[in-house]
Structure formats: structure tokens, C-alpha cells
1. Identify the structure, out of I, II, from whose coordinates relative contact order in percent (Cα under 8 Å, 6 or more apart) was calculated to give 16.
2. If log10 I(q)/I(0) by the Debye sum over Cα atoms at q = 0.10, 0.12, 0.14 Å⁻¹ computes to -0.50, -0.66, -0.81, which of I, II did it come from?
3. When you work out distance in nm of label points 7 Å out along Cα→Cβ at positions 49 and 81 for each of the structures I, II, which one comes out largest?
4. One of I, II was used to calculate distance in nm of label points 7 Å out along Cα→Cβ at positions 17 and 73, giving 2.6; which?
5. Have a look at I, II and say which one yields 3.6 for distance in nm of label points 7 Å out along Cα→Cβ at positions 33 and 113, as calculated.
6. Out of I, II, which one gives -7000 for helix-only ellipticity at 222 nm (-39500 (n - 2.57) for each DSSP H run of 4 or more, over all residues; to 500) as computed from the coordinates?
7. Suppose you compute Rg and Dmax of the Cα atoms in Å, for residues 41-120 alone for every structure in I, II: which one lands on 16.0, 51?
Structure I
Amino acid sequence: MTLNYADAEVGALVSTASFAVNRLDLVRYAGASGDFNPIHTQERIAKLVGLPDVIAHGMLTMALAGRVITDVAGDPGAVEHYSVRFTSPVVVADDDTGATITVTATVAEKLDDNKVRFDLDARVGDGKVLGKAVAIARLP
């Protein structure tokens with residue numbers, strides 16, 4: 001759903017999306033990104049370095065959250081700024097479920113030139129996985 005600048009209301013929740021991530025997704029992402037760090041694919045190594053289990057790539061988590069904004073803007077090229085802080089890893093269990101990342105986007109501020117600043121909230125269950133997630137996009 002593309003949001004128009006005229007319809008953007010500060011404080012309004014404009015999108016919610018959930019993204020399922022499983023172990024096969026991590027292998028595919030490793031191949032696509034070239035990030036073959038074994039903490040993303042090998043449980044033994046992840047636990048050896050103190051993680052509870054295999055974790056999703058941070059950049060995969062960031063990309064999934066960013067999809068919410070590209071969908072709201074209607075064009076990936078409309079996103080002019082996007083930044084996050086990684087607050088918690090996304091632990092991906094070796095089962096049929098994996099992990100589900102739920103992302104919400106709220107209009108934080110209307111700027112000049114049809115630009116809107118969005119605050120994003122990304123969680124797995126009750127745990128926040130991205131902090132200070134902010135995007136600025138030029139809307140139609």
C-alpha cells in the first residue's frame with residue numbers, strides 16, 4: 001500500500017508486516033551476500049561463541065524491516081535515508097517455525113518536499129531486535 005504525503009498523519013501506524021525466517025533462508029542469504037560467518041548456519045559454532053543458537057544476519061533483519069518502508073513509499077528509490085541499531089540477535093530455531101520478525105512503521109514527522117520520517121519497530125515476540133530504526137522517504 002502506497003501512502004500519499006497528504007494522507008500521512010504524524011503518530012499514525014501506517015504498516016505492519018511479519019517475515020518468517022528459517023535456517024534455509026539463512027543459507028540462501030549467506031550465498032547471496034557472501035557472508036558465510038558460521039554463526040548464521042552452524043549451531044555448534046554459534047553456541048561455542050556464546051550465542052543461544054544460530055542467528056539471522058543483521059543485514060537480513062535490516063533489509064526485511066526496510067521492505068515495510070519501500071512498500072509504504074511505493075518505490076525503493078523514494079527512500080532517502082535508512083538507519084538502525086542492532087539491539088538483539090534474531091535467534092532462528094532449527095524447527096518448522098524458525099523466527100518471525102514483526103515490523104511496524106509509524107509516521108514520526110512530516111518534512112518539506114513531500115518527505116516523511118518514519119520510526120520502525122522490529123520485534124521477535126516481545127523482544128526488540130532493532131533500535132533507533134528510522135527512515136526518510138519522499139512520498140507521492
Structure II
Amino acid sequence: MRAVSRAGIRIEGAALMFFDLETRELLRTRPNPIPPGQAKHLRGVRPVGPPPRPSVEPITVQRGASNTGVITVCSQRVALGRVHRHQTVTIHVSETTLAIELDDGETRVVRRTTTMPVRNINADRPRTVPSIS
């Protein structure tokens with residue numbers, strides 16, 4: 001059974017910030033589709049509190065290596081080598097490093113060169129071709 005937590009939404013200019021109401025931890029940021037001036041007409045609006053804070057823990061993501069053994073995390077390409085092609089690897093993303101857990105039990109730590117946030121947690125699902133009957 002999964003615990004359910006309530007989420008809040010903070011509107012700041014061009015961004016919607018989704019956060020956990022209990023811990024005020026930032027969960028997700030999305031572009032704001034609400035036109036300027038319309039936010040004050042929403043129902044159930046409450047005064048804003050302190051801004052939500054991002055998680056200090058590393059975010060864990062999965063990526064599938066390409067045919068040449070390259071993965072892309074936060075718009076940063078990392079070459080693992082052809083030995084790891086088509087493998088799904090787990091990556092722990094922190095502010096300064098990418099810790100890549102490989103299938104052979106080895107962990108490779110790579111310095112982060114981008115400041116892009118993580119947008120996709122899971123690796124690409126394998127594409128299936130529908131059968132022709």
C-alpha cells in the first residue's frame with residue numbers, strides 16, 4: 001500500500017512549482033499555462049508561504065545505453081563504451097556528479113558539466129512493432 005501525500009502549487013510568473021505540503025520539498029516545475037492576471041481569480045487561493053526547496057538527496061534515474069554505449073542525462077552525454085550497449089543503467093544525479101551503476105557492479109562517477117534539471121526518471125521503453133495478422 002502506498003502512502004498518499006498532499007501537494008501544493010505555487011504560481012511564480014512563468015512557472016508552476018509543485019511541492020509537498022508537509023515538507024515543502026519541491027517535486028516538479030512546469031511552465032505556467034495560466035495567463036497573467038487570471039491567477040487571482042482561481043478558487044481556493046491561499047497566501048504564499050516560504051518558497052519550496054529542492055531535495056538535497058541525489059535523484060535516481062535510469063537510462064538505456066545506445067548502440068555505441070552512450071547515455072544522456074540532463075543533456076549531458078556520457079560514453080560508457082560498447083561493452084555496455086543496450087544495457088539499462090541506474091544513475092544517481094547530484095548537483096556536481098553523476099554516479100553511474102553498471103551491470104558488472106562497478107560504479108563510475110562523472111563530474112556534471114550541465115545545470116539542467118532532471119526531466120525524465122525512467123529509461124526509454126523499448127519500442128515494439130505491432131504484429132501483422
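Taken together, the values in this text are just the output of simple stated rules run on the coordinates, not laboratory data. Remember, it's a predicted structure, so these values are computed and weren't measured experimentally. Cβ atoms are built from the backbone, for glycine too; each structure is taken alone.
1. Computing relative contact order in percent (Cα under 8 Å, 6 or more apart) on every structure in I, II gives 16 only for II.
2. II
3. The structure with the largest value is II.
4. II
5. The correct label is II.
6. I
7. For Rg and Dmax of the Cα atoms in Å, for residues 41-120 alone, the value 16.0, 51 is produced by structure I.
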